[in-house]
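Next up: the structures, one after another.
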Structure I
Amino acid sequence: MRKFDYRYIVPIAISSALLIYVWHDTGRRRRLEEHYREALRKQQSGNVEGALDEYNQAVALAPGKSVPYGKRGNFRFAVGDYRKAIADYDTALALDHNAAVVYFNRGLARAALEDFTAAADDFSKAVELNPLYFDAFYYRAVVRVEMKDYRGALSDADEVLEFRRDDARAYYIRGYALSELGEPGRARNDLEMSIRLDPEYAYPYCRLGFLKYREGQLREALADLDIAIKLKPDFSRAYYRRGEVWEALDEPRTALQDYDRAIALNPDRNLDCYYRRGDLKYAQNNLIGAIIDYDRIAYLKPQEVRAFIGRAAVKNALGEYENALEDLRRARTINPRYAPAWLFESRVLERLGRIREAEASCAKFLELKPGNREGVEWMKKLRQMTGS
């Protein structure tokens, strides 16, 4: 009997297995695409839970593939579930660490959570993997502005504009960076170019209005800020900036209306606006309204010195000197080198008749601000009281 030669059956078996695998993989890809299409349809119709279920099924169908996690992450980002979006992007990158777009998307989610350092790292990785990823350059510029790294933002905007000369966003962000780097002329040129390229883009109008406000061109600033608000009625920052202009024009009631609108639109990210509104209320002797705003700052950012200085000012005006001292001590505990807190404390202590302690606080102020005229004059008065 002739011996069977296995050399012939092995290639046939391998080929059959490959055909079965290809058939199975093609079928799986087809089912994944069906889930993605159905998820998009449900999302567009407002069926968020149904859309998420479709993405969950896609993940279950291909748990070892990066794309389903990335797509589910994109969906979660779109509905504002940024932390879960980041978890999906983490998994996608563990499965495919060369996916530049996933690094980019995770950067957007981290930026939305105000984790700007991590977001910048993700955009940097996206650029490293794809040196022509201009959206990654742009958004890295945006987060660098948030981090006050204006030189870095300028460099990124330059990179975009080298290849995309008609990018209105890049001119805007470069103009913003230049305005913070003390180059108002170049900043205005870039902001105006951004407007010429896209007259419907609200952000450069807002920044241009702020520049004009700083330069004392108040009516021109108002005109720009009015346009920004008309183009983007929910533009919280533009209302805040317009409030500053109204305040400079000695229109406190109108300023307060704009501050109120800015805060209503973005109640958790408006520390500067709370502070300006609190100061304006304090100046109008609305002490309770002022302390409510300062309390809100302290709640949103417990390490914000200005909140405790503001509260101390209100309590001092109300004659609550011990409570004012408590806030001032909290302020200088947060930042022992914040000189105004020491001088303010000295004045409150003097009102309480604690002159030696007032001298010590004033001495600390002068240590931080040597030769300051106000501090020197106040120290003379305290020493006259003690005869020292």
Structure II
Amino acid sequence: MRLVSREVDINPLESNNDYIRDFLFGNPGITALALYGFIFVVARKSNKYWPLVVWFILVWISLYFLVPLRSKHLPLLLPVLAVFAGLAVNHIYNFLKRIGNQKPSLRSLAMLLTITVTLGMFGWNVPYAIAENNGQTLVAKENKERLEAIEFINKIAAPNDCVIADNPVFLYQTNRLPPPELAETSQTRIDTGHLTLQDVIKSIETYRCHVVAIVTPRFGRSIPGLPEWLAENYLGLYARGETFVYFAPKGRLLKQDYTPMQNGNFGNIAQLLGLRLSTQPWSKEQGGYVSLFWQLESPIEAQFSEQVIVLRNAANDNQVYQTKRLPFEGHFNPTDRHIGTQVRDTFRLDIPTDLAAGTYNLYLSLCAPETAQCLSMNHQTQTELYLDQITLQP
């Protein structure tokens, strides 16, 4: 069994006690029977059943200090719970057999109510346990959180963007590539010192990774300082439960990464340095990716928090589509954007399926959602900035 120091300041995620508790509440049937057996059998005859209590305590302590604690380890609790549950079933059987020869009493009614609730919880849980064992309950809360995080990454990271995750299955489902050095991020590499905080930071900076996802306790618990470094160096943070997605790294942008914009000054507040579009032509079913490279010129005005994206027909300049979005999907703290900060905002632009194939002009405005007022461009009355042309395939 592997043991590590459990200092609170280096463990931002939940403790093993929380995982053990969630496992017990996730199996209410056997937990209820085991609790009944402990209260009405073991506790009343502790001199006879104390080895069971010691067994349970030893299993709990072993799981508490096991690093890393995974879901496959938690069933170690089941044998001792099953023994407690067996004692409960025997006690219930003897009580029901004996109660027929006794006069009704308040104690008997209370016991019958307790037995009814206990057996009811067990009976309610049995179908779910069978379904889970058959692989039919795939929409667990954790899986739902991860699926939502994967969809979010697919919205804010272009197909060729570098993405890092501490779970290989999660990374595979994003359909994005990590740095070669971080293609394998096992606990063994971390425990043996072959994957350190400095190694992760070096890979992030070398490959300019747009997204770093902490999906398991591996990165947050076993690499102290990584969550703090990510919070300091990434502008965006998407958090759901135990899944954390850091995106949009802060720092000087490389000019070779984007096509420069000549007139991208929005009211002397934000400067659009450049643009990058995903490979064309775009599919109407899958849309395309737009990357906007920004530099903050002055303290940001919160009311101008909405980007208006417009498509106009290249032949006659008629507007055919408009959509609105928040910068970085709204998952950032505006106070983290200091003057001079450079950052890339990437998003997937979904295209209406009824839009005809052809060439369209892409425009951008920064507007206030409550008043519909938009920032003017370069001290002029113009509020729309022409970005580029996109081609939609048939």
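Summary table below
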{"quantity": "For mean count of other Cβ atoms within 10 Å over residues 71-78 computed as 20.9, the structure of I, II it came from", "calculated": "I"}
{"quantity": "Label whose coordinates, when distance in nm of label points 7 Å out along Cα→Cβ at positions 103 and 159 is calculated, return 1.0 (choices I, II)", "calculated": "I"}
{"quantity": "Distance in nm of label points 7 Å out along Cα→Cβ at positions 127 and 151 from the coordinates reads 1.5; which among I, II", "calculated": "I"}
{"quantity": "Structure responsible for -11500, with helix-only ellipticity at 222 nm (-39500 (n - 2.57) for each DSSP H run of 4 or more, over all residues; to 500) calculated and labels I, II on offer", "calculated": "II"}
{"quantity": "Of the structures I, II, the one that 13 was derived from, the read-out being relative contact order in percent (Cα under 8 Å, 6 or more apart)", "calculated": "II"}
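Read the figures in this text as sums done on the coordinates, not as results from a lab. As the structure is a computational prediction, the values presented were derived from the model and not from experiment. Cβ atoms are built from the backbone, for glycine too; each structure is taken alone.
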